[in-house]
Every structure is written in C-alpha cells, then in structure tokens.
1. Tell me which structure, out of P, Q, gives -8500 once helix-only ellipticity at 222 nm (-39500 (n - 2.57) for each DSSP H run of 4 or more, over all residues; to 500) is calculated.
2. Starting from the value 119: which structure in P, Q was volume of the Cα convex hull per residue in Å³ calculated from?
3. For structures P, Q, which has the highest computed value of distance in nm of label points 7 Å out along Cα→Cβ at positions 76 and 100?
4. From P, Q, which structure was distance in nm of label points 7 Å out along Cα→Cβ at positions 60 and 172 = 2.9 calculated on?
5. One of P, Q was used to calculate distance in nm of label points 7 Å out along Cα→Cβ at positions 12 and 44, giving 3.7; which?
Structure P
Amino acid sequence: MATITTERATIERWGDVQHALSGGGDGRSCQCIWPVVRNKDWQSTSVDERRDLLHDEIATRQTPGLVAYVDGEAAGWIRVGPRTTQLRILNTRSIVSATIEPLDDDSVWAVTCFVVRREHRGTGLNAILLDAAIDHARQGGARLVEAYPVDNTHGTHRANDMFHGALTTFLAAGFTHDATLTGGRVLVTRPLHD
C-alpha cells in the first residue's frame, strides 16, 4: 500500500510543485494562475510568465496550495487560500451572485484547482488533498471554505474541466450544495468550527 502525505507548497518544494503540475492535463501550461488573474491578464501571459507568477506567489505570500506525495514523489496539487486573493472568483458573475458571503471577507477561503498526475488518477488523491486543504484553511484562520466543483452526479465531463474538482468529492468531505452555477458547476460551502 502506498504512503500518501501532503505538505504546504513552499519555495523549498518548488521542484515538487512543478512535478505535480506536469503530469498531464493543463497543469503545466496553467501553472494554477488561472484562479488568481482576470481573464484579460490570463490571455496576455505566456507559460513562462505564469510559472514566474506562481513562483513569486509561493516565495512571497501565504502558502497558496498543497502538494500530495505518493511514496515520496510529488503526485498532486490543490490551490486553497483566501477568496480575496483569487481575483477570478471575485470577477465571475455567477459566483458573485450565488454566494451569500461578503466578497471582501478574508475569512472565506476557496478551493479552486486540483491537479493529479496521470499515473495517480482514480486513487482517491483528490479527497486526500481536499481534507488537507480544509485543515490548512482552518489553521490559516478561515471560518468557511467555498468551492465551485463540477456536478458529476449526471452526464459526462471532459477530463480537463475536472480541475475544479467533483461535487461528490466535496459532498463526501462535508460540504453542502448551496447554489447551481453555469457550465455544470455548483457552489459548495463548508463552515469550519473549532
């Protein structure tokens, strides 16, 4: 049985962050910058610029994500942090109109991205990453975690759209389905109590 651990993404783990993001899908090209920039800025950046933005974010700010390890090798990534630092959320009309939480509340954190290397998909790594993200948010002072997963309870979905996470993973972790968004996604929340 594999040993699975999670660690905060730090600049000392930069190589592991890159390994986790490069195992298939859009992780390598996105560099998990999509959630933190407006669309016009996203369109005008290159992959190298996105990598530099993530590097600088990890080097200078509160940990923006976690890395999962399988038997010591970086295997997955999750972005979690204050919603106020993830500009795309604050500029997405369907989310803004669906949330009941004040947009300027730093105690509302958001999970916005999962990346799992191809060889580790289907092993439950997203659930482990999500549990670790909830603990990380609690330790960081969050009172509530919000997310915007794909409703995978019906229909089929492209693999590249699943970076938002699957609704069933969030429900299993104690989130509630609060609102239906556009594009087959939903808004889910989980209050954090001591």
Structure Q
Amino acid sequence: MPVEPRAPRADAQRNRDRILAEAAAVVAEQGTQASLRDVARRAGIGLGTLYRHFPTREDLLEALLGARFDHLAARADTLAAADLSAEAALADWLHEFVLGAGAFRGLPATLLAALHDPDSGLHGSCLRMRQAGGRLLAAAQRDGVIRPDVEPVDLFALANALSWVSDQAPVLAERRDHLFRLVLDGLRPRG
C-alpha cells in the first residue's frame, strides 16, 4: 500500500515560509547569486535548516521564482478572458512581466538560462509563462495590432532586455516606462 506524504510540521512550514520571504528580500538586494548564508541569517535559522528545505540555490530559486512565473501564466489567461482588446491584454501582461523580471537583480539571465535548460527546475514554469504570453501575442497579431513577424522569442528577448537595462544601469530604471512604450511602438505594424 503506497504511503501518503505527510503535511509538513507547522514549525517546518513556518521556517520554509520565512526562508522564502527573506530570500525574496535578499535576492532583490543582491541578485540571484545572493548569499545563502545571508538568507539563513535574516530568516533567523541555521544554514543547515535552509539546506534541509532547499538543498541547492536552484531549489531555492525554483520555489521563489516558480510561483512568480506560474502567476504570470495565469495572469495571461485572465487577461485573455477579460473584456480588453488583445493589444491592451498583451501590453498589460508584458508590463507586469518587465516589472517582475526587474524586481530581482540577475533574474533576466536566470530566466533565459531556465528557458533553454530542460533539466532546470524552473524550466516548466518558464515555459508555461512563455506559452501564455505567446497566446496573448498571437491574439494581438490576429487583430492586426502587432507585426506578424514578431515571435514569442522576440517578445521575451525584448522584455528581458528592458529588465536587464534597469538591472545594469539603475539610472535608466526611471525611464523604464518610456522604454517600454518605445518597444510597444516597435511591435506595431507600420503603414
């Protein structure tokens, strides 16, 4: 008879939740290569406890970022079903994607690496997010408001570039919305 997995103990769940909350803060400050020792210290736990919950940095990032990517995939579906134009749905989703990718230093590079590594724990959620964004893109193209030669990979490359620019040159972060509008203008058909 198969053994049903037990729910984690309440204290273990609290530790896991605290680790993820502090990891989000530390990664926002230090980037995706943040010190795991700093995460443990800020969570008020020992490094061994952190490693029991998340044996590798990849495991921690998967838990931290996977939920964010899954949210963006669900958000694309919500926007597609909403009473919005296809262009507005794509623009809203893309803006949320760019802001989210810019929340953690180093995330654009981590995101691109996960998309191209099927063995990555983040690959599945990245792929679902990309496919969901691709559906919004296809709807906008069917409506004739986005150039037909734009592919989902182009959309993600541009969104990651916007996030990367803000990551690399914080002085440009205040111009992110302007740059975002320029990218949207470039996606629209000419003539």
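Just so you know, all these numbers are worked out from the coordinates, no wet-lab data involved. Computed from a prediction, not measured in an experiment: that's the story for all the values here. Cβ atoms are built from the backbone, for glycine too; each structure is taken alone.
1. Details: P: -8500; Q: -23000.
Only structure P yields this read-out.
2. P
3. On the way: P: 3.0; Q: 1.0.
Largest value of distance in nm of label points 7 Å out along Cα→Cβ at positions 76 and 100: P.
4. Numbers: P: 3.9; Q: 2.9.
It was calculated from structure Q.
5. P
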